[in-house]
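Peer 1: Take a look at these structures.
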Structure 1
Amino acid sequence: MNLWRPSTSHMRLRNLDSRPLVAALVIVALLLVLAGILRSSYDYRDPRFVVGFFGTELQLTVFLAFATAWLLPIDRLGLRLPRWPGFGRIAPLATLAVAIAGAWWATRTSVPAGVAPDSTFSWMVLRSTVLVGINEEWIFRGLLLAAFHRWWGLRRGAIAALLCFGAFHLLNLAAGVPLQLGAVQMVSTILLGSVFLMAAIDTRSLLWPMVVHALYDFAVIDMGSLGAAGASPVPMLVAVSVGGVLGLISLVRVARLQGGSPYD
């Protein structure tokens, strides 16, 4: 295969079967993220880390867009408009969205009188998390889920994609995250990832998982900043707990997956 020529539709589909190619794309993506982490002068738990990560996420988006347009079958990665699967199937993702939005609003309204939240800073956080939601869904529920399904079948492929998503967040150790917290992040991202994964499969699209993923990350980071300004931590704890329960429910569904391609 000549990588210097745009792939035909048949070749694009076969590219998902190429383990060296898929591995190379993911490794480049991981190196971009790792380079951004190492360049940052802020600890991962500092909200300024997320704001400063916008440039890295933008580079990653450009790389994924180029690689997908050149080599990969776009619709087989879930990059298309969603279908409506029925409310029951989309309920976990919708519940997560409502819970995190409500928690964010409750946290913001609990800021002590006389303390003005920095709205400009919040918008800068959102700017980064929008790209985080797009990129992480593109890699793990898009490229890897589509490739792993072809290699190992839908259920095993979905489980492998979730494990990769969790392991990916161990890169945060390079940003100063303690090992114990890194392990907690790995477990929590696998649980949340299962909600996004089932929503992607049920709607045959990455659109809604990308949106909710971006909003979830924004809300958690912004609530952390508001907490430092004196806001109540209770709403965030409730929302994170709801996300964990929804993740366990979705993880059971992942373990029972059957069928063909997630995005046919």
Structure 2
Amino acid sequence: MPVIRQAEPTSRIWPSGGVHLWPPGGTSEAAAHDRGHLVYAARGVLSVHTERGTSIVPANRVAWTPAGFVHRHRAHGHTDMRIVFLPSASARLVSGRPAVFTASPLAREVLLALTGPREYDRAASARLRRVLVDELREAPEQPLHLPEPRDDRLRAIARQLYADPGDPASLAELGQRVGASARTLSRLFRDELGMTFPAWRTQVRIGHALILLADGHDTASTARACGWANPSHFIAAFTAVVGTTPGRHRANG
């Protein structure tokens, strides 16, 4: 997804984590760390971009980026980003690739505690991180990590739908634009991205919807922009992926 502009956050950083208060549209420079890290949006919505794809992180999700992955962050709406670095022993228990997990109530409280104003000693911080890792190991991965295609034809389709998620074109019509049959594209979506084209497009649209809602758009206009003529169908699809309605998500953002 495109980066629009650069903006500097207000930051408070220490060796095990930190807090970044981003203005809307704020982006970080591309970087890689020697430790894996978790990011959580206590307010607003984050997107995390790596070579493997894009993760959308609303307030009830936490994104994991393993050590060594070049990544950048972008804020959608006024965003309070919390970051927690995991030592290698703990990181091995999570995942070897970027992922998005449900942030349980306990996980959220631990993330906020580890990045809050209170200072914990090393032993207490280590205990909290173990609790956090245990919560993530129990949490299912969520369909808010959008894998990046490798095939040039899929990449061309992705560029078109990132730019206009509401494009109603069928896979056959998109195939005509990129010079491939619907059958070939269906196979590529399954083989490269591990999902069907409709499932992938729904993820693109829900990710875009989260961004629009964070930027202040209402449910009806967001539904139209993301390709749903019927707002109730949008609400059902959004709730199935995010776990709450667009209205409640926007109110709590």
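Peer 1: Which of 1, 2 yields -23500 for helix-only ellipticity at 222 nm (-39500 (n - 2.57) for each DSSP H run of 4 or more, over all residues; to 500), as computed?
Peer 2: On the way: 1: -23500; 2: -12000.
Label of the originating structure: 1.
Peer 1: While we're here: For which of 1, 2 does mean count of other Cβ atoms within 10 Å over residues 166-173, calculated from the coordinates, equal 13.1?
Peer 2: Details: 1: 17.4; 2: 13.1.
Traced to structure 2.
Peer 1: Using Rg/Rh (Cα atoms, Kirkwood Rh), for residues 142-197 alone as the calculated read-out, with 0.93 as its value, let me know the right label among 1, 2. Could the numbers behind the result be given before it?
Peer 2: On the way: 1: 1.06; 2: 0.93.
That value comes from structure 2.
Peer 1: On FRET efficiency 1/(1 + (r/R0)^6) of positions 30 and 46 (r between Cβ atoms, R0 = 25 Å, to 0.05), which of the structures labelled 1, 2 is highest?
Peer 2: Working: 1: 0.65; 2: 0.95.
Once FRET efficiency 1/(1 + (r/R0)^6) of positions 30 and 46 (r between Cβ atoms, R0 = 25 Å, to 0.05) is worked out for each structure, 2 has the highest.
Peer 1: Sticking with this one: Supply the structure label, taken from 1, 2, corresponding to relative contact order in percent (Cα under 8 Å, 6 or more apart) with the calculated value 30.
Peer 2: Details: 1: 30; 2: 16.
For relative contact order in percent (Cα under 8 Å, 6 or more apart), the value 30 is produced by structure 1.
Readers should treat all values here as calculations from the given coordinates under stated rules, not as data from a laboratory. All of these numbers come straight from a predicted model, not from anything done at the bench. Cβ atoms are built from the backbone, for glycine too; each structure is taken alone.
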